[in-house]
Each structure stands twice: as C-alpha cells, then as structure tokens.
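Presented below are the structures under discussion, each in the form of structure tokens.
Here, each number is a calculation from the coordinates, and none is a lab measurement. Because the structure is predicted, anything quoted here is derived from the model rather than measured. Cβ atoms are built from the backbone, for glycine too; each structure is taken alone.
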Structure 1
Amino acid sequence: MHMKKIRAAKLWIYLVLSLCGLISVLPMIYMISTSLKPNGALYEYPPHFFPNKNNLTIENYIYIFQQQKFYLNFINSLVVSLATIALAAVISTALAFCIARFRFPGRKMLFGLVIATMIIPGTALIVPQFELASFLHVTNKLWGLIPFYVAWVIPFSTFMIKGFIENIPRDFDEAVYIDGGNVFTVFRSIAVPLSGPAIASVSIFNFLTAWEEYPWALTVINDNVKRTLPIAISGFFGEHQFTQWGYVFAMSVASLIPVLIIFICFQKYFVRGLQTGGIKG
C-alpha cells in the first residue's frame, strides 16, 4: 500500500512536470509553426496552430536569407557576443582568482561591491551609460557595445568562478611554487583549467546576455549597418503595411541557431558548473 502511494505521487509529479514543460515550449513551437506558413495564412479563420500541408512553405526563410542586412546584423551580434564572452572570461577569472586566493585589505568590501552591482537593474543605468559612451566617443560604434556588456556580466561571472576556485586545494598552488612557478603559473596552469566548467557555464549566460540585449543597443547605435540582430528583428514590425509575422518568426528562429549550438556543445559543462558552483560555492 505504501509503495502504491509513492508510485502515485511520482506519477503526479511527472504529469505536472510534463505539463509545465509542454506549456514552456508551446511559444517556441508556435513560432516555428508560424515561420513555416505564408503570411496570408496567419489570418485565416478558424486559426490553425500547425500549418496545413498545402500551406507549408519555407518562403519566409528564403526571404530573410536574401536580405543582405540580415547577414550584417547577424555577424554584428556574433562578433559582439563572442568578444564579450572572451573578455569577460579573462577579467572575471582573474578577479575571482585574486579574491579567492589572496588576503588583502578591502578584499571583502571589493567582493561585496561586486555582489551589490548584481542588484542594480540595467535599465536604471542607461542614462549615465549613455553619457559615458558620449564622453568616450563610442556612440554609434559596434565595438562600443562590448565594454558595457562586459561590465554587466563580470559580477555574476566573478561570483560563480570564485566559488570554484575556492574549492581547488591549495596544495596544487604550493606544488607549483615548489617547482619554481609564480602566481601567473598557478593562474594559468591550475586555476583556469580546473575552473573550466564554471567558466563555460557563465560564458553561456554571457553569450545570451550580449546576443539578446536590445535596449542599450537601440539607444547607442543609430546606423542600420551596425545594429545587432534583435534590433533588426524589431525593424520588421510596421515595415510594411502590416507586420509580416512570417518574416519576424523566421528571423527569430534563425537567431536561435547559435544559441542552440552553444548549448548542445557545452551542455555538460553548463550542468556541471551550475551543480558544483551551487553546492560548493
């Protein structure tokens, strides 16, 4: 009797989780389904969640891939995102290593400031950031996005990587020092390789932050050639007499390809990094 109750409870848990999972993926399924419909079929009545066999088409994808500005905006987002994760990985790993391994005056205050910056919403800083960008003459420049994105993601990255480095035995450091190495050798040979899962995990988050960011890029860049993909997608709204939802959703699906590739390639590091950082950090 007791085992039956346990099995029934597990069954209900699986059903609830399956239902929640289905609800969470329905918008994505609808987006893919709509991207495979001709624009005229979107306003048919009664509406269909999935396209009919007669309406199934890839003309929306053909249209967006024929647009030169799509490639330019796609490359812009890719360059900005890759540069962001590379710089953030180096800076946050070095900062986390210093906080975790060294004892110096103001160390706890420094880490407290790093944590405190995670509380401030990004939209609240748009005005001072724009003034800073204008002072540095980086407005309307693609590479001007990178330092701001890096600054946004460093606090969370440092917090995650610090927890990893703190759990690396100091015996490894001492072994390097005995062999004649210095602190840079420890950082390069011990801290970076052993904290690889944490670096990979935060890099995924950092890529998503830079890839999907919209308000700041819209504020600071005016040239269509230099704009990133989220702004290009929003440009399809109202570009014609009515919004071509097929084009919008086709471009949205295409924008997911790099994200899916990164998740598939680094999935094991992502899960391992979150588990270890959450338990030990």
Structure 2
Amino acid sequence: MLQEMRIRNYSERSIACYIHCLSRLSLYYKCSPDRLSLDQVKSYLHYCITEKQESTSTLNQIISAVKILFVDVLHRSWEPVNLKRPRREKKLPVVFSKEEMTAFFEGIKNLKHKSVFIVAYSSGLRLNEVRMLKPTDVDSDRMQICIRNGKGRKDRFTLLSEKTLEILRRYYKKFRPKKYLFEGRISGEPMHPRTIQKVFMDTVLKSGIKKDVSFHSLRHSFATHLLEQGTNLRLIQQLLGHNSLRTTSVYLHLSRFDPKDVSSPFDNL
C-alpha cells in the first residue's frame, strides 16, 4: 500500500495518515487488514463514533485508507453504497476580530515567532505552508510569496504586504536561515509544528482571547478581513488556493456588516 501511494504521488503527510488509520484498524481486530470485510470496517467505524467520539474528518480518512487498500492494492470491487461516508458537520470557522489580532501580535516579543504568525495571517497560509517556506519564495519585487507544493500538491502565489516585508528583513538580518525561512533548533531544518502550535496557544492565553481558536484561525481571519475590506471573493479563492468558490464562500457568513446599512423587515411593519 505504501508503494501504491508513493507511485500515485500522495503527500508524505497523507501516506502517514492512511497507514496510521489501517494500523489502528488492524490492532482493533488483531489481524492483517487484507483479511477484513466491509461489515467489519463498518463495525469499527461505529466503535469510533460511539466509543472514541472521532470526528467526521477522521472517519472519512479511515474510509479513504480502506478504499485504497481494497481497490488499488487488493483489486477488490468497491460499491460506495456499501460503505457510505458520514455527512460533514457544517460548522463555521472561528476568526479573530481585528482588535483581537492586534492584541495577539502585541503579545509576542520573540522576533522569530512574531514573523511566523505575521506571515501566516498577512498571506493566509496553512501551518505546513509557513514551515516549508524558503527565503527564495519571498519575492519583494513583485510583492508576492510563492507557496510551493501546498495542499493537493499545488503551487500558488499569495500576498506579501509592505509591513510583513519590513519585519521579514529584520528577522533575516538577525537569524540568517540556511535553507528554510523559519528554522528550528537544528540549522537547515524547519520549525516543528508542535513548537509553532504551542507558542500560538501560549500567546492566545497571554492576550486574553477567550475564543476557541487554532493556528488555522489566522488563515480564516485573513480571508474574512479581506472580504470585509471589499476584496472580490474570486480573488480570495485564488489567494487561499481553494479549488471551488463554494469552499471560499463560507467566509460570507463570517464577515461583519454595518447595522446602519441594513434594517430588519420587522422595523418596517
């Protein structure tokens, strides 16, 4: 299965995820996964829902892993009706207000950490996209940042703001990274994702922000604040690297509106 996924150019992260899903399935039944039936997989999914309270995303990852094994490796027939995917929860993402965003950045004293979060917010990057940035990806002439091999193995360009460029120049002078823009303790290696997430959560607590935010909230906030500024939704889609405008349209539900611009029909009765 590992060989099959590498031939099909799956990302290392996806490969690790699917192998982990199958490993857990094998441990549950104490046998090799190629000996399992779809009914057994269904029973395991039921266990994951009722006992482990796993998310819809995790359940879909398990189904995807099983499908790759059964269809592409074992060459079994696959009837989607026999193993339906659970309906995705339609939760709105949590975003920072602009005031909270200012408080968040003011609470960071470490220049490297501040640079990481400013790049993520000002350009709408995912955690792994920030980690894997290289100095050569920052194009100060065109005021763009190139995201190479992002989610779905796609390259794209996004914004580089003037203020972000100033901070990055200060950061580069001080740290002189060798390979990756934001390197960890080992020179030439990117910062570890857990380090970035821990610093993020510590900063949120220090800033007094009570919302249930995550690092990805910086990306959500980027898109929402752009929309509030009047940026075209199609352009936001391109900057985020979304395949579908439908994915980007969720931010329409998050943007704030001025109550002066709209009145309730109840007021006109």
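Odds and ends about this structure:
- With Cα extents along the principal axes in Å derived as 74, 73, 34, matching label from 1, 2: 1
- Relative contact order in percent (Cα under 8 Å, 6 or more apart) - highest-scoring structure of 1, 2: 1
- Origin of the derived value -14500 (helix-only ellipticity at 222 nm (-39500 (n - 2.57) for each DSSP H run of 4 or more, over all residues; to 500); candidates 1, 2): 2
- For distance in nm of label points 7 Å out along Cα→Cβ at positions 184 and 200 computed as 1.6, the structure of 1, 2 it came from: 2
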